[in-house]
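Multiple structures are listed underneath, in structure tokens.
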Structure P
């Protein structure tokens with residue numbers, strides 16, 4: 001796919017990305033790796049009671065879903081068959097990629113589907129992996145405050161492993177300024193609510209490569225769950241489901257033949273560039289890529305399983321707190337987290353990996369508005385900073401396209 005700004009090359013029909021050409025750079029991905037080990041989707045899964053397995057979700061069929069003067073959307077899909085039970089997760093897979101006119105990057109999302117009656121399994125991880133060129137990209141940024149020059153994979157090999165394999169003391173780094181530091185990919189974990197964009201920048205080329213996640217509706221565990229972002233490699237991740245920081249408390253079990261479908265993404269793999277003095281490059285690149293976050297929900301996807309803005313609903317209300325040990329009268333739930341998630345018990349959203357979640361913050365008077373919610377049945381959950389306990393609104397809430405639900409106090 002080529003729009004004159006960025007060119008993306010794929011393995012067909014597998015759907016792995018082999019080349020991203022941008023701003024005169026032939027390939028921003030790691031060309032020392034094989035073509036199937038540069039940018040891809042994968043899942044970690046297992047049969048009940050068995051060891052985990054890795055499935056790279058490689059497609060067996062390629063198709064052009066839609067094409068016009070403004071964009072192209074392509075699909076790499078795979079229909080599961082019982083004969084593949086030893087090697088592939090029992091799900092139908094549809095990986096999508098979109099390139100739009102004038103866009104310096106591409107969108108990607110995947111639809112995973114389990115028809116009724118299919119075998120039991122567990123799926124502890126769903127993610128996208130991108131591996132930028134290790135000779136170009138040395139500076140990593142995951143937030144306004146967490147940005148730094150990173151060690152290399154070779155630095156880790158020459159270092160000393162500490163209490164566990166991810167933690168390495170840098171004893172002979174190529175950059176002397178990093179000597180004595182401890183590198184650990186978990187140092188760069190971030191909560192879902194804050195993981196809007198992260199990536200890598202090249203000081204030499206003035207180029208950045210980013211994963212922008214404009215929504216966390218499709219991410220497991222709710223706003224407070226932590227997960228990996230970017231780390232030494234260089235590695236650039238988009239984590240949708242994982243048992244990091246939760247273990248098996250996160251419900252990743254698919255049982256009893258119940259049908260299930262989920263759309264993971266879309267996320268935007270974005271590239272940008274800057275000319276001029278290198279010291280200014282990082283700051284400008286970081287500001288530039290933030291603009292994409294404000295465009296959600298997208299209106300150009302060709303899948304019937306992704307509702308656009310006018311196909312979504314909203315819910316509004318006011319949350320009050322009753323705590324007689326603090327105040328004899330009801331208090332406003334100032335700055336409360338209020339969200340919609342799959343029906344369950346109070347706090348069950350923290351272990352939900354199968355459904356969608358939609359969260360917002362209440363204002364000083366406890367009023368809240370949750371926008372752009374997919375149609376469906378939900379419970380409303382909340383928690384208030386400084387107040388012990390989780391809240392659940394007992395009545396189920398049905399979200400309908402284009403409708404706003406008003407909740408009574």
Structure Q
């Protein structure tokens with residue numbers, strides 16, 4: 001077999017792995033969603049029988065989009081796809097609403113089997129509130145001038161979509177919106193309730209509470225069904241890998257599953273990333289067990305396949321004349337506590353230094369180095385902990401990673417360098 005050829009059996013197994021493990025994209029099928037059964041059923045019932053708008057929120061990487069798209073796939077009628085739109089730093093909410101309207105227009109054509117080229121049929125079928133123009137013989141919704149026009153258009157589309165109550169619309173990444181757009185979203189949420197839309201909306205975003213994402217509009221909370229997601233338990237992460245391994249008849253030792261869970265620290269992305277790397281290496285080398293050699297190659301492969309933004313921030317912080325910045329970052333990653341006191345961090349760093357023969361400067365220099373890691377020139381990888389209770393004030397003596405996924409990324413890098421970070425007691 002040449003280096004670039006694979007047997008049919010190997011290709012079939014790799015195809016199976018792609019169904020079970022997807023670090024690059026959200027899950028959309030309930031049989032591959034682990035650890036969210038209770039939330040999935042609550043959401044299914046809410047979308048199928050009630051009128052509130054589910055709002056899924058939590059830290060980055062806990063699986064919000066996977067949960068939203070999986071339940072949308074279940075609730076949405078089989079003759080159509082659910083509608084999905086994601087916010088961005090330079091995308092206005094009116095633009096998002098216009099894109100949703102466009103998707104609904106195309107769905108209307110799809111369900112009716114209408115020709116997009118027959119303008120007369122469009123004028124008969126659609127209400128005046130939905131203003132269309134043609135580009136390359138395709139009907140396109142014009143830009144909305146204001147929020148009222150957007151709501152009117154969406155309401156008219158809601159009335160003419162067949163089985164609209166079995167069509168889910170997801171608006172994701174709401175952490176990207178500005179205050180003005182939060183007002184537009186809050187207004188739409190209120191109108192969806194007041195005007196009794198049939199379309200089923202789901203909102204998704206990174207936050208510790210709903211107010212962070214949609215503001216403090218007084219009447220909005222009563223229209224919302226809050227779904228807060230926490231990190232998964234260790235067993236769920238291990239199950240993600242084991243289920244995929246069983247599907248391709250490969251044995252993964254318990255200690256490897258434990259390390260996967262410890263590195264992942266509750267975030268399914270890392271179980272998918274490590275699991276994909278482990279089982280890919282085993283499949284292409286036609287191994288029935290994950291041995292030390294395969295594990296080593298897989299961890300290096302997983303590091304190379306990690307999220308680019310995490311790699312960039314880490315490299316900016318650590319590519320210095322000595323390894324002190326790396327040691328501080330590894331110390332924070334070693335802890336399962338999100339927020340760590342600076343004094344505790346220095347003490348733990350010294351313990352690790354004794355274990356792994358690191359050379360550390362005096363405490364004053366360590367403190368200066370730690371502060372630099374909050375600067376952009378040093379990757380802005382570690383920040384001061386915000387004050388609890390939603391205040392913008394900060395707690396200078398406590399530190400956390402700027403990105404919740406960084407802890408798993410750092411543990412993965414350390415693993416590749418032969419250092420096992422993370423507390424085993426979490427299992």
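Taking distance in nm of label points 7 Å out along Cα→Cβ at positions 290 and 378 as the quantity of interest, name the structure among P, Q where it is greatest.
Q
For distance in nm of label points 7 Å out along Cα→Cβ at positions 26 and 42, find whichever of P, Q sits highest and give me its label.
Comparing P, Q, the top value of distance in nm of label points 7 Å out along Cα→Cβ at positions 26 and 42 belongs to P.
Computing percent of Cα pairs over 36 Å apart for each of P, Q, which one ends up highest?
Of structures P, Q, the maximum of percent of Cα pairs over 36 Å apart occurs in Q.
Thinking only about relative contact order in percent (Cα under 8 Å, 6 or more apart), which of P, Q has the largest value?
Result for relative contact order in percent (Cα under 8 Å, 6 or more apart) over P, Q: largest is Q.
Can you say which of P, Q returns -15500 when helix-only ellipticity at 222 nm (-39500 (n - 2.57) for each DSSP H run of 4 or more, over all residues; to 500) is computed?
Considering all the candidates, the number was obtained from Q.
Distance in nm of label points 7 Å out along Cα→Cβ at positions 58 and 266 computed as 0.9: which structure among P, Q?
Source structure: Q.
Rank structures P, Q by Cα Rg over 2.2 N^0.38 Å, for residues 90-321 alone and report only the one at the top, that is, the highest.
Comparing P, Q, the top value of Cα Rg over 2.2 N^0.38 Å, for residues 90-321 alone belongs to Q.
Throughout, read-outs are computed from the coordinates displayed, never taken from laboratory work. Predicted model only: the values in this text are computed from it and were never measured. Cβ atoms are built from the backbone, for glycine too; each structure is taken alone.
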